[in-house]
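Student: Below you'll find a set of structures to go through.
Throughout, read-outs are computed from the coordinates displayed, never taken from laboratory work. For clarity, every value in this text was computed on a predicted model and none was experimentally measured. Cβ atoms are built from the backbone, for glycine too; each structure is taken alone.
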Structure 1
């Protein structure tokens, strides 16, 4: 077993995590922009509602009407916000030393990886994806062609939904969903394999 594998083979609660969510002007990777980002730290299998990360970002172009209907952030609401060049370094510092968690993580990767590269930081190759964990745990259908809704999962797990389509609200909901799914997967793996749930397993399941 390699040093990296041994590093990931401890009980999942041993590590620090960070649930991340972004709101954007749309899903076109060429023209659309990040307009808010939220991040929530998880330590020892717990997270707090306070002391987390949230910043709004002034876009170069006005948000579309369709995106405003989703997240409620208008151009006028973002006039006094920081620029992406100011926010991204702060986000990088906040997530440093933590393993990232995201719901349908391709969105966060698509919109943050290039922006982080501008500040000489690589987006993590491996991220824990709560949508994939939900499919493994039986809380979302497989091979549907679309990701399960974060709000749907939270309600199915009897969890509170924190301000949908708000970056910090969704990050808080993602953190709660992750902890609930990890606890259920932990029991499933213990029964089926007689093993503890490790970070390595969570990352592996997130690829499914």
Structure 2
């Protein structure tokens, strides 16, 4: 079981399902030479992919191209299904910053074959996540800045205002298909600027003004 700390508290949550949203920023879809989806594009990561601040990101031997993708993460605090958008906020425990580490060469090959992305997205250490900032501490989750630095150089700098599918709509859509349970996480998509990291690099993700994480990349 993977656990994540709640900021300014001794409490932790046990992570359940990890729902990830692809192509939720138009500029990222463009840089990936992909169309913007009509409905949210959902894929999953196993909870075993979670690591915490300071832990090592392990670059698997099966890949030659590892990319960073910084994302706002939503932590669910109340179990339900078929959640209307106007009630979504009642089911949010809080927010975090995360990295959707991606084996891009394997993902590209999977796309060509029409195969799942599970290996490219769900490998061990592929989901670094910060502590959770309680929802009450954040006035507007669609007015936040998320950044990713590699070796101190900014690679991604995006605003959550640019999301195509807003958080309430994501919760409504996901819960129309799956039961959202307390402890589930939603990775809400990455802004433009994704790029390569290599063993020896230090990757930092930050939810500006709230929390950040830093991870060394090592070879498996």
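Student: Thinking of 1, 2, which structure, once relative contact order in percent (Cα under 8 Å, 6 or more apart) is computed, gives back 33?
Tutor: Matching structure: 2.
Student: With helix-only ellipticity at 222 nm (-39500 (n - 2.57) for each DSSP H run of 4 or more, over all residues; to 500) derived from the coordinates and found to be -12500, which of 1, 2 does the value describe?
Tutor: 1
Student: Computing FRET efficiency 1/(1 + (r/R0)^6) of positions 129 and 169 (r between Cβ atoms, R0 = 25 Å, to 0.05) for each of 1, 2, which one ends up highest? All intermediate terms of the calculation are to be shown ahead of the outcome.
Tutor: Numbers: 1: 0.85; 2: 0.65.
With respect to FRET efficiency 1/(1 + (r/R0)^6) of positions 129 and 169 (r between Cβ atoms, R0 = 25 Å, to 0.05), the highest-scoring structure among 1, 2 is 1.
Student: For Kirkwood radius over Cα pairs in Å, the calculated result is 17.1, so let me know which of 1, 2 that is.
Tutor: The correct label is 2.
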